[in-house]
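Quick heads-up: structures coming right below.
Derivation of every value follows stated rules applied to the coordinates shown; laboratory data play no part. Treat the numbers as computed from the prediction; the structure is a model and nothing was measured. Cβ atoms are built from the backbone, for glycine too; each structure is taken alone.
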Structure I
Amino acid sequence: MNKSFFLNKITSLIFGIFSNALCVLFFIIIAFIFLGKENFGYLTGLFILENILILFDLSINYSIIKRLSLAKAIVKSKIIIFFLKRIIIFNVIFLFLNIIFIKSFFWDKIVSDNINLSLFLTLITSSVVITRIFINFFKTILIGNSDQIMVGKLQLISSFFKITIFILFLLFFQSIKELLIAYLLGFVTELLLYLLVIFKKFKINLLIYKDYKLTKNYYTSLKNISLFSLSLVIFFNVDRILLSYKSLGDIIGEYNFIKTILLGFFIISGGYFYTLLPDLSKVTNNSLIKEKIIKNIESLNKILIFCVVANLLLFEKFFYDFKLNLFINIESFLIFKIMLLATYFSILGQILISFQIAKLYLKIPTIINFTIIILSLVFGSFFITQNEMKEAAFLYLVMNISSLMLNIIFLSYDYKKIFANNFIWTIIKNSFYNFTLFFLVLITIDQIIYDVSKIIFYLVLINITLYIFYLSQKNIKT
């Protein structure tokens, strides 16, 4: 694939993550359509279990990125082998814990009338998570080695194979067992592609490099980043937990479907995060750090606000014009819009998280997260009523706004040379300008073109989207 196809590291990661996310989106839509809301609820266990990936990414993997970005070639191989051995051990233990405990305390209760299905779900979901842990680990190695463009290429190639596997599923199978097997096979294919590249590039031998050791300082930082990661995992699931205790299966299924779809917006932030983290880990100059963060926030905000405004204004038209209502039963667009705004504030906070992890500024954000979690659990248990998604979505929005604001306040106090008042004012002006501009542009083309020709309307909308994406990436030189 021509290198010029990728504008920069961020763009390559966005393309790669986007292609992978399309596969997951395809899987989710297939599951929602063919299994129905209640059976789709079974996948809630998989979604919750996959949060282990977040915990790994925000602790072990991001620490590896930092170390690899600063290490020499021979040391990089030692770091890879050191962590690979321990991840293998973790996955073996994780599999046994699923078979012994998670099966008994979760799957047996969820699928109380089918022991065979309970065992199958235990083995298949744990296998999916284990496979994805290895994939994310190898992806981390390439990112730490500044090979983001290679990651983008591997994700594009693996996405083609995943889509092919899902299409074969549609042709021959349509049960939850075959669906999950197809899901696993897609990730196994991706893992094999990463193995081919990693072992060829670094010539890994698990029997050597026994002399690599970690410093006490590393173990301390790993403990801190693990607590921070745990706080984020709980933070992103508080609304789901509260709703699960108060609602029926179809309500939980629809809420999880909407939230999982909207998490696709993290495709955009992923490219920025995975590029900023190793860059900020190397840089010590405050002026350069400030410039990098402002440029990345302005770039991210441009495409992100456009997507948010477009969905707030036009999602219902898109939903019915493309006859999605015939396949996907979403009863409340208000829930979608509330969670869309919540997701926007959450994604914008990824830039701050990249700085916090790079500079090991973890104690304050961890305290902020756990404080919000405790308050949300206390007030949410009274605020969220039975079988009502609106309160859960609103709680999720308030949590994300509070988190972003509190983190900015403390960063502006502790890192005044970077997050000074002019920094905050620059971001506010940029956000207000983009929101106003895109609102006026989209309202105008909606009023002028939509009633004349829907085809022309959507063609114009697609071209504007691509142009906004181009503008967002134009000034990013990484």
Structure II
Amino acid sequence: MLRLLTKFLPVLLCAILPASCGFVDLRPVGITVEPGVSGSLLSGPFSPVVLRFDTEMDKKEAEGILQVSADSGVVMGDRFWKGNDLHFVPTAGWTAGIRHVLSLSGTIRAIDGRELRLERFISFYAINMNNSPLLEFFSPADCASIGTGNFVLELRFSKSMDRLTVESALTLEGIGNKTFEWSANDTILKVISDNNLPPWTYYRWTLKDSAKSIDGVPLPKTYSAQFVTDLDKTLPQVERIYPVLKTGNRWFSTGRDIENGLESGHGIAIEFNKTMGENVLRSVRFDPSLTGRAEFLSGKSIVYIFSADPKPETTYTLIISGDTRDSEGLKIGANYRINFVPDIPYLNILSFHADYNPAVMEDFSKTDEPLKISVDPAVRELSFTIRFSVPLNSNEEKQNVALKISLNPFFPRTLAPVALQYVFWINDDQLRMVWEGIEPGNNNEAHYYKLTIPGGKSGISIKEGIYMKEDITILLEAIN
């Protein structure tokens, strides 16, 4: 009886449960994952992660449980199906050498209704499993004080680096034009500023973790540091201003003060407390204006060379701009001013003495009063001597002076012209002249002649630039 019951039990169960027989599939959903085990290596930058199912799945649910991440965050990518296989390909490609994690977490269903619950985490690498490069050294150090000139940022890496990714990942705030210089098999990068940096300014550099080694492995983190150009805290200032005289190819101090010791042919030396920058050569001006140029005497001093002597008896103000910078770029801060009066005399006439006349004329402020001079009517010559305040050193100067002095009939207009007969320099400061054609007057008619010694820069002058302030005219009355 027992054997008979056992034989017909399956048939009996089907009779009792007719609705379920042939409709419930108790088989598990099959799945294969690539990569299948932690520590696997995908060969290329776009090698796919694949979920292979043995039946057709609800695609939306299956795509939703697949996620790939790295230390930098979730990896964005494209999901697509080939039959029952779900592929994941990163949009930007895999990053070499870093650990990725494939996460499969949740419940998904097949089209036939079967469910698959997954809770799986698989770590893998792509392209290679090389170590990440490290930034082993950088200079200047973080928060360092540096100078403003010849700035170089040096970065030293543990591995040869990919130049393009490093240069793209590096930012130097506040530094514009710069040059990248690689060495030591691309393990050392020097970033050289094309210009001096402004002083007393903070700078920051950042190297993002997108910088990669030559084998494509990125830095493990972003590096950053800052520095400040405050190594030099001493402001430049003017220490001394004095006249100088050039002898040979060198300038020497005259030993006099600038306030009243600047002579003809001198330059002005300006000394500072520090080595100065190039703009110091353009920082000097004068009021009233004077033309010239500046040259370096040394790193700390310049000389201003005049194109022409300053005017005599004139008060000048020498102004050094507050924007004048030292070699570090530090400014003086305020305009420096000093007044001076050149010790450059005007060329003057000390005396005028006509032959056969005892009077010597020395005061030329009243030249409108006629000076009586005796003239022999038989000879009709006038001889006189002019004494100058400054000696004339060259024959060319003496000749030019003599040619510029004129003697002309003044009254009456009927007087005949006169002519220069003879010129002789008694010594370097005394000129003797003889004029002919002078007609003395008589009791009925006075005869006047006007002697003109021209002044101003276009008048009588000598090589040193000394000239007469204004014309001197002497009215002469020729008497018998």
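The value 1.35 for Cα Rg over 2.2 N^0.38 Å, for residues 340-419 alone was derived from one model only; which of I, II is it? That value comes from structure II. Here the criterion is mean projected area of the Cα convex hull in nm², and among I, II the highest value is seen for II. Tell me which structure, out of I, II, gives -27500 once helix-only ellipticity at 222 nm (-39500 (n - 2.57) for each DSSP H run of 4 or more, over all residues; to 500) is calculated. So the calculation was done on I.
In this comparison of I, II, the computed figure 0.35 for FRET efficiency 1/(1 + (r/R0)^6) of positions 100 and 148 (r between Cβ atoms, R0 = 41 Å, to 0.05) is attributed to II.
The maximum of relative contact order in percent (Cα under 8 Å, 6 or more apart) over structures I, II, that is, the highest value, falls on I.
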